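Below: a set of structures, written as structure tokens.
Please treat every number below as a calculation from the coordinates, not as lab data. The structure displayed is predicted, hence computed values, not measured ones. Cβ atoms are built from the backbone, for glycine too; each structure is taken alone.
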Structure P
């Protein structure tokens with residue numbers, strides 16, 4: 001059943017017919033588009049009664065937690081870690097009675113006594129620390145983690161509970177990531193550092209000595225090297241096409257071994273597998289290899305909505321974050337459908353563009369554009385078309401139809417790098433072309449067609465990929481000449497702006513765009529700013545503005561703070577239309593031509609009919 005909440009808060013508006021409001025607005029919860037029940041178990045312990053429990057991490061909009069499955073009953077135990085901060089959870093184990101985790105912002109090492117159901121905070125070894133991937137357990141029994149943004153190596157000794165910061169590894173301030181460290185049998189921790197360029201550090205866990213061991217020729221590429229532990233106890237790696245063995249002071253190119261096989265997760269006489277889409281956990285008999293499925297009470301992990309982008313044939317399309325799953329909502333019958341992962345890039349769907357031939361998707365990372373025809377089955381051969389993945393680029397924020405009938409997107413570059421790209425896709429034959437660094441050392445955010453000039457109006461940002469250090473002092477907007485394939489002119493509507501956001505073409509031909517907490521109106525024919533003003537909100541929600549003016553008045557809607565606001569091109573005014581607490585967590589929204597707002601709020605799809 002759709003939950004409805006009548007908003008009776010702010011409804012006072014200026015005496016303008018375009019914004020007149022004489023009653024409340026109803027905000028509806030339409031449901032949860034995507035919930036993933038599949039879960040890979042990571043560790044095994046015993047409970048207070050001696051029974052076995054399998055554990056994994058749970059990272060969702062409702063909470064971040066450790067989740068345990070009792071292997072006799074299928075019951076679920078939760079250890080809520082949300083209070084430490086919503087970051088990745090890395091699990092460790094030393095024995096059958098205790099679990100250790102690294103999580104939070106800043107990252108904390110935590111100990112959980114399974115039998116006593118007691119959680120102990122062992123402390124945060126370094127600040128700030130908000131992101132990590134992978135971990136290592138040394139032969140000394142200590143846990144090792146790499147942290148962002150300091151690219152520091154931290155550790156925890158489970159025998160004493162002592163946590164330590166072994167320090168930042170790279171001397172280059174552009175290097176902020178330390179991902180997937182690996183410990184060798186002789187207690188050397190090999191740490192891949194990047195992603196501006198590639199470094200590999202060897203840290204002696206006993207003495208603390210550290211050394212960057214990649215030769216200069218292997219450090220130039222963006223990204224980070226990959227390392228793994230082989231069955232012989234040595235660590236091997238690769239960077240580009242080069243494979244090597246790691247030593248404390250160097251690498252030995254040309255020598256390699258495959259990764260050691262992953263040890264099975266054993267609970268008594270059973271090998272513990274993963275939970276499937278039906279909520280059943282696979283248990284394999286160690287001797288007979290017979291697989292039984294234990295029905296669990298685990299209900300799955302809701303996924304955050306990242307984008308709500310367009311309407312096609314009465315259906316609203318959007319995508320989720322981690323993983324990038326496409327969903328739709330049927331406005332005629334209220335049905336939500338999980339369409340699965342349709343995009344090349346696995347992490348999030350940035351935008352979905354409705355085109356007569358079908359739907360085009362932009363996704364992260366790397367920056368990719370894909371196509372599928374929603375009128376045909378998703379699994380039909382040839383329906384999913386992988387069009388382009390742009391090397392060195394990560395975030396294709398918005399898709400737009402150009403005046404030449406081509407589809408365009410602008411991008412932010414890979415982590416640590418500057419200089420985005422403009423990407424063009426031909427929707428007829430799926431050919432494509434990429435222009436890199438169109439505006440020197442700046443990324444591209446918003447774009448909209450200007451048919452009368454045969455161009456595409458674009459906004460730029462001095463920001464680069466995550467952890468990049470900007471070099472430009474000011475961002476700009478510009479017109480891309482689609483025929484000549486060049487920048488026709490540039491402008492800076494709000495002096496000093498470092499990031500221009502969304503831009504929308506009003507029905508009168510003026511262009512309205514976002515510049516931080518300000519907005520502007522730009523006349524492309526005269527190449528000049530005709531108005532600047534302050535938004536009625538202090539913070540703004542992605543994607544800042546709905547792509548097109550809507551309704552009989554041609555209002556341009558946006559979302560910020562806890563409010564929906566609208567820009568009226570008749571007088572350049574921006575006024576708040578309605579407020580609701582759910583808008584504080586809004587992410588991804590669109591407004592249909594009948595002035596209905598659809599948006600994501602955590603894992604929930606919400607709706608509000610704004611038209612009067």
Structure Q
């Protein structure tokens with residue numbers, strides 16, 4: 001018989017029995033073997049080689065949810081200790097949680113034990129906000145002693161930071177959006193972002209001067225450079241601190257510059273934007289603005305070819321005048337007709353103004369009108385009419401009774417008259433035909449016509465001192481089309497209704513007259529008052545001449561003259577002596593003529609005015625078909641012509 005079986009029988013015969021282990025022992029044996037710890041938050045093992053007793057710690061946090069709990073075990077006298085255990089309660093635990101920790105011991109720890117739990121707001125590397133500890137004797141063998149630890153603190157807003165009066169650091173425990181002290185970084189440029197190259201200055205609820213709670217600023221000397229913004233300028237710099245320079249600007253891409261020349265997209269540091277850098281040279285183009293068929297106005301430069309109506313040849317040195325262009329014969333007119341930089345070269349000029357014809361008597365001629373040829377009409381304030389023929393002779397014609405103030409002639413030679421008491425008339429060689437405005441109580445002071453392109457009757461526009469404007473298309477009766485509130489004295493047009501201008505002054509209910517210029521807008525039928533230079537005198541504008549769509553001239557009291565170019569009025573030099581300008585006619589921005597009440601005729605060449613004629617009798621009007629055929633009339637039968 002085997003020896004172990006004999007021993008078993010002997011033991012059985014002697015009545016020796018088995019002892020069933022208790023629950024604590026079973027649990028301890030399982031824990032010591034590394035099993036049964038699934039429901040534990042952690043285990044502290046005092047002796048790695050033995051395990052026969054222990055503590056079951058119940059750690060309860062109340063009023064807050066710690067970010068970290070550190071559990072420490074040492075002997076009561078401090079001579080022995082084991083590495084502490086750090087626990088991370090669930091963030092969803094709310095304002096209170098319970099954790100279980102097992103402390104495994106052996107008889108090697110015969111001393112009294114000291115157990116301590118410290119709670120922290122976020123991590124265990126900061127100051128604890130609350131603690132609990134106890135000292136206990138060594139448990140008996142196979143004993144698992146229950147031991148509670150209670151941690152109390154207040155986190156009223158549940159943001160994970162404890163109120164200061166509970167030992168915490170919450171900057172505002174009634175606002176979950178405001179947590180505990182944060183890092184403040186040096187922010188020398190004050191843009192709200194701290195330097196990414198320097199350490200934290202302080203951790204606090206509120207930063208000191210020149211600090212910021214955000215970091216990442218890659219240039220703390222420029223407040224426009226910081227994170228959290230798009231790359232807002234193309235400058236070779238990283239403006240949003242993402243370690244990429246000028247992203248989003250398509251640098252190196254193909255492009256067309258403002259002149260439609262192909263190029264490459266590059267940065268324009270001066271503007272902080274992109275530019276299209278092109279090596280191509282654009283071509284200069286020119287266009288004709290004065291209707292002479294020669295281009296001289298700048299039409300820009302381009303690599304894409306000419307726009308309609310433009311050419312590469314610059315053939316006109318004065319786009320204000322149809323009488324000036326390269327290839328035009330030089331004539332005696334005080335203009336550089338052929339654009340060679342010289343005036344009237346190679347001509348035999350007679351610059352003298354001479355009396356025209358005979359038989360004009362001593363009439364006070366108030367107005368003159370030409371039909372675009374060498375012929376002209378003369379009109380007096382007392383109803384006398386005269387006709388100037390191509391040969392320069394003046395013929396007095398039967399009167400058109402009335403007190404006339406203004407005249408205009410169509411290309412057919414028909415004259416239209418405007419006068420006092422709302423009176424109108426037309427005149428051809430065979431006689432006068434009278435008409436009347438709707439208001440006989442107004443004095444008509446100016447008249448201008450628009451030829452009918454179909455050959456029909458022209459459309460006549462008349463202005464009055466009462467501020468009314470009338471429209472007349474014979475044989476229809478005239479109609480009033482506007483009430484302007486301006487004491488109007490003259491009107492002019494150049495071929496179309498959208499070139500109509502009327503001038504005068506506002507003198508109703510004001511202490512001194514204010515000169516006024518009105519532009520007609522055919523689209524809506526309005527007469528729009530345009531701003532004049534602030535230096536304008538308190539005088540009437542008495543005359544207006546439209547040279548082209550781009551250029552117009554107005555003149556009046558005390559030598560005051562204005563030029564309108566591309567929609568803007570500017571003041572020209574005053575005529576010498578402060579004499580009233582009674583009429584003005586323009587053939588170029590460098591070729592203006594003005595008649596004056598002082599009996600002079602002045603010429604303007606863009607540099608200044610020069611008197612070219614003088615006599616003691618007042619001149620009342622001046623007109624001309626071109627710069628070599630001019631006519632001026634005035635008091636005591638004065639009829640002057642210049643035909644060099």
(message) Comparing relative contact order in percent (Cα under 8 Å, 6 or more apart) across P, Q, which structure shows the greatest value?
(response) P
(request) Could you figure out which one of P, Q the value 26.2, 80 for Rg and Dmax of the Cα atoms in Å was computed from? (result) P
(message) Quick check on the output: 70, 40, 30 is Cα extents along the principal axes in Å, for residues 279-502 alone, derived from one of P, Q. Which one produced it?
(response) P
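Quick one: distance in nm of label points 7 Å out along Cα→Cβ at positions 239 and 263 came out at 1.9 when computed from one of P, Q, so which one is it? Working shown, then result.
Values: P: 3.1; Q: 1.9.
Derived from the structure labelled Q.
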(message) Given a value of 1.00 for FRET efficiency 1/(1 + (r/R0)^6) of positions 519 and 575 (r between Cβ atoms, R0 = 25 Å, to 0.05), calculated from one of P, Q, which structure does it belong to?
(response) P
